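Derivation of every value follows stated rules applied to the coordinates shown; laboratory data play no part. What you see is a predicted model; the values in this text were computed from it and never measured. Cβ atoms are built from the backbone, for glycine too; each structure is taken alone.
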Structure 1
Amino acid sequence: MKSHPTFLHKARAFTLIELMVSMVILVILILVFANMTDRTALIWRDTRGKASQFQQARDAFDLIIQNLSNATLNTYLDYYDAKGARRDAANTATFEPARYGRYSDLRFATGKASQLLSLPENTSPTQSLFFYAPLGETGVSANTSLNHLLNLVGYYITYEADTERPAFMPAAQGYGFRLMELRQRSENLTLPKAGTRWPPDVVDHPDVHFIARNIVALTFRPKLADTGTGAARSADGKGQALAPNYSYDSHTKGRGENRKELNSLHQLPPIVEVTMVAIDPDSADRLGRDSTPPDLGLEKLFQNADPEVSQKDLETLLTRLRELKVNARVFRTEVSLKGAKWSHE
């Protein structure tokens, strides 16, 4: 038998140079992955930080939307005489009913905060809103189970001292923009009456409290719906006909003096567009070092409710904030009022 030679293969090892090249490549890969991980974590922290900066503003915005959607006038039909007057204590003996007409003891009003509240415009900028809603707010413990008690509700902005500053903070007084809420308790309810102030004086009012810091602008634009019961696209045009300067009052005919289909007397607007501008806390602390409000140009903005003008006003404000190196967030939505039953008569 012929024998075959046996070949012994000697295993070949890595050279020192190959090991060094491999280690260099491995180190480079580790550095690349570490850098990617750090950048991802940084982006995540930055995103989460920005979201938390405006979380209070978001919560306040959601609260306004929820409460506004429940606004009510509780309208009913009442007698009017031939001259359009209702029966009251002065004309009871001579009153002769001639027709039915809608009437409400409640009120819904939007407009410049400084005018509605009789406050300085520089410390009460942009718009405000006041209405009634069954929110069940009460200070009487026996009534806490009555969830639909009526309340007067209002929203507006003030620039004032930071009274919520903890005692351990530095002595320097801080100032800032505050989004305020009036939620008048049912047992203290103030109804609009001739000769009395409405809304009530909010200065030092026990039912007024702030719901968000660093809100610099707030607007409410009532308008008719495109479809449904409150539809009147031809009457409302671009959505500013009801309140061309953001002002709306259910105790007046408003634009209905000339166009009956826009008569706001004792009517809730079907839709209210709400816009809010918030700034970040760091920027607010930098701006709020003086009792005099910073010049944001707000006194010249948001006076014309035309959508194109309103958008330009918003862009002007954001440009001014960028010039001041201020980070801002815009919140905007349309709120349908469930209690609105708009009539074109």
Structure 2
Amino acid sequence: MAALNTTEASISLPLKRVLVLSYSQTGQLTEITRRILAPLEQDSRFAVHIEPLRPVKPYPFPWGFFSFLDAFPESAHMVPPPLQPLSLSGDEDFDLVILPYQVWFLAPSHPIVAFLKHPLARKLLNGKPVVTVIACRNMWMLAQEKMKTLLKDCGARLLDNIALVDPSPTMASLWTTPFWLLSGKKDFLKLLPPAGVDQASIKAARRFGLALRDALYNNEERGVAPLLTGLRAADSNPHLLVSEKAATRSFYLWGKLLRAVGEPGQWRRYPFLVLYVIFLITLISTVVPLSLLIQSLLRPFMRRRFATLKQRFDLPSGSGTERMHQYEC
């Protein structure tokens, strides 16, 4: 567990205190978070506290086939298992909270949801500015909408959102991502691009840390304006929204059935999970390509609608690039 970084002995208190909630199953999100935090951790004006989130029953990586599937009913209904005790009491005062999270079945991952529903979360986050950081395949818009609700329930102020995604084509990543999670190998399918966020994007994430450092030094986190505009923090793809909504609905309805059948890990869930896999593969092989084709054909007639949706889901940080030159890494 990372302790609070301290300034020189001659300075009684650091200028700014930053809380980071940390959970990464594959390690990719940890790598991204470290790139963002580096400018803050290397500056004695800031104290960074990294709080690991540890489920009472750890999640494996690579996943087992059934343990992977068995996580989706509770993900869809945002009913996470408990966490191990946190090192924080809730009385700590932080100037900024950085909340990195993975997307599990189009919802924030179990450990993050468990924290945000923990009694300490409201004490720590109430009134505090929050920066969310997403690392995922390519569908994150509805997960972020759920995150907004969770943060609002804690009284937090969402200032910025960073979303880094797998650059592979949608149909390719539909196969490479599950194989990575089940095998532990990003290039398990040799004929397709490797799974995960590309290294160039991970390396360039340092720009967000540099911008946060400057904004905190100028007390900009006390305002309501985002701190990461002009840095292409969140470049949403509204063309995927139809697929996201359909998949979210599917996860919710099947999840409701599976939760009625039994508790996580119980064998009586497994026959229904097999049925769901058959349903899901059929959906991916038929409905998803057809949906993408129809959307492609309709795209010229829906440009204004897609532009409106993009503007909405890019918020609060946006996809503009006008400040990129200031923070070239």
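Out of 1, 2, which structure matches -8000 when helix-only ellipticity at 222 nm (-39500 (n - 2.57) for each DSSP H run of 4 or more, over all residues; to 500) is calculated?
Matching structure: 1.
Just checking, which of 1, 2 has the largest value of FRET efficiency 1/(1 + (r/R0)^6) of positions 250 and 266 (r between Cβ atoms, R0 = 25 Å, to 0.05)? Walk me through the numbers before you get to the answer.
Working: 1: 1.00; 2: 0.70.
Looking at the calculated values, the largest one is 1.
From 1, 2, which structure was FRET efficiency 1/(1 + (r/R0)^6) of positions 146 and 314 (r between Cβ atoms, R0 = 41 Å, to 0.05) = 1.00 calculated on? If you can, show how the numbers build up before the last one.
Numbers: 1: 0.50; 2: 1.00.
Value 1.00 for FRET efficiency 1/(1 + (r/R0)^6) of positions 146 and 314 (r between Cβ atoms, R0 = 41 Å, to 0.05) corresponds to 2 out of 1, 2.
The value 141 for volume of the Cα convex hull per residue in Å³ was derived from one model only; which of 1, 2 is it? Numbers along the way, then the final one.
Values: 1: 330; 2: 141.
Corresponding structure: 2.
Comparing mean projected area of the Cα convex hull in nm², for residues 90-257 alone across structures 1, 2, which is largest?
On the way: 1: 15.1; 2: 11.2.
When mean projected area of the Cα convex hull in nm², for residues 90-257 alone is calculated for 1, 2, structure 1 comes out on top.
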